[in-house]
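> Next come the structures, one after another.
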Structure I
Amino acid sequence: MKTDYILPVESPADSAVFYMAMFGAMPLELSPTYAVVQMNDALKLGLKAKKKMLPAAMNANDAELPIFVAGREGVDALHDEWRKKGVTILQAPISSNSGYTFTCADPDGHRLRIFTPEAA
């Protein structure tokens, strides 16, 4: 199954549960070593067991998964919702070069950048 991003994770099932809870999605594929979650209409996210990645995943947490949200209100609402659910927030909402944004981490420490562009 074609995916747009593949993240190395400890447990594809646990990571799928996290992404399902945060995005209201169901997995398209789920096995002990690999899962695919439909994040939105345009993005499929693969979650692969680190121990099965060849070559081995190295420093995978340096990457960010950018996730577009419509409007500042959408960014703020998602930030508040996820913070209440216990998601690790790395950066509260701010205006930056990426637009209006916040950054959080999934259970494996992958960085998710939630953003909306701001008018120049």
Structure II
Amino acid sequence: MILPILIVAPSGKRGRGVFAGEKIAAKTVIEISPVLVLSTKDRKEVEKTKLFDYIFEWGPDGKQACIALGYLSLYNHAYDANCEYEMDFEHHLMTITTVRSIKKGEELFINYNASSDDASPVWFDAI
């Protein structure tokens, strides 16, 4: 499920991003995406490819990875993200929910640390 008001568009130096086509209220589920789960072995292989920038750690121990379908892999990172994601390991789903109200035209961000306000450096900031 992807809200039909979401738009994929250029996001400056970030490539593409996901934007709100209309105002969105806080605590709105905007996307529920199935994921393809990768074994630990497959994750190591995928990390050698361009897909590395688009996978999520997966599973209770974070040793697996997943490729999220839908728009999920196109949300850009922000430490003060306006959305958050939840992982459902049992059903192989990820859900994106707004954490505050969103203005029409605003880009939607997730924090790649899995918490909308976690300021720990992410891999591309550590380089």
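Every number in this text was worked out from the coordinates using simple rules, so none of it is lab data. All values derive from a computational prediction rather than experimental measurement. Cβ atoms are built from the backbone, for glycine too; each structure is taken alone.
> Given a value of 30 for relative contact order in percent (Cα under 8 Å, 6 or more apart), calculated from one of I, II, which structure does it belong to?
II
> Further, regarding this structure: Using the calculated result -1500 for helix-only ellipticity at 222 nm (-39500 (n - 2.57) for each DSSP H run of 4 or more, over all residues; to 500), pick out the matching structure from I, II.
Checking each candidate, the match is II.
> If we compute distance in nm of label points 7 Å out along Cα→Cβ at positions 45 and 77 for structures I, II, which one ends up with the highest value?
II
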